[in-house]
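In the part that follows, the structures are each spelled out as structure tokens.
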Structure 1
Amino acid sequence: MKHPRVHNEKHLSHIRTLLCCVCGDNTSVEAAHIRLPDLKVGKRMPGLGEKPDDCWVVPLCSGCHRQQHSMSETKFWGDRDPLRLAMALFIASGDHERGEKIVMANLD
């Protein structure tokens, strides 16, 4: 069953001001939705043609974002925990300095 997406443009705008959480680039950063499910944190798998809620986004530069979409999310993220990162960034939304510190702590 398709669920309406919870949209939060203010949070998406905040995410776009941060560093890429994979390579650290700060140009052309996009808000990348995480499709991976994890019911322990209340993240269900979205259906076909359905985007996850905007609380499940992380900052990716355009190159890393294209790479994310070119392969399985499990392979792209590897040992990283993008859902934990997305939750931390959602809690810190609007606080640029705090967001940058969170992203930097999650860089390889």
Structure 2
Amino acid sequence: MIALIRDQFRALARRAAAKLRAAFGRLTRPLPLVAGLAGDVLRTRRELIAENVLLRQQLIVASRKVKRPPFRPHGRGLLVLLTRFVPRWRDALLLVKPDTLLRWHRTGFRLF
């Protein structure tokens, strides 16, 4: 009898905790958007345009009809060049790892 009551109490506590987590998640959902907007307000127009171009280049590569689209040499060079103008370029990379971009930079510098 006591075990049955204990199990029912645990189930009730689990449901209540799940509802609290869901409510907390709904309340805090806008926070990343507000934080991102606040960060963008403090950045210069030049930085925002460069990050936009960096993201667009990645979208161009991602829109190719290949399962794993390769970056062509001019696309690699453009990404490497744009990282010069975007201070938080690691956050703007979606398709490429930061280590890969640094390797492309070293390779281009060796060729230069």
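All of the numbers you see were taken from the coordinates with simple rules; none came from a lab. Source: prediction; values computed, not measured. Cβ atoms are built from the backbone, for glycine too; each structure is taken alone.
The table below gives the values:
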quantity	calculated
Source structure (of 1, 2) for helix-only ellipticity at 222 nm (-39500 (n - 2.57) for each DSSP H run of 4 or more, over all residues; to 500), computed value -24000	2
Structures 1, 2, by distance in nm of label points 7 Å out along Cα→Cβ at positions 50 and 98: label with the highest value	1
Given 3.7 for distance in nm of label points 7 Å out along Cα→Cβ at positions 26 and 90, calculated: source structure among 1, 2	2
At a computed 34 (relative contact order in percent (Cα under 8 Å, 6 or more apart)), which of 1, 2	1
Kirkwood radius over Cα pairs in Å - highest-scoring structure of 1, 2	2
Of the structures 1, 2, the one that 4.3 was derived from, the read-out being distance in nm of label points 7 Å out along Cα→Cβ at positions 18 and 82	2
Comparison of 1, 2 by distance in nm of label points 7 Å out along Cα→Cβ at positions 10 and 74 - largest value held by	2
Structure with the greatest value (metric distance in nm of label points 7 Å out along Cα→Cβ at positions 34 and 66, set 1, 2)	2
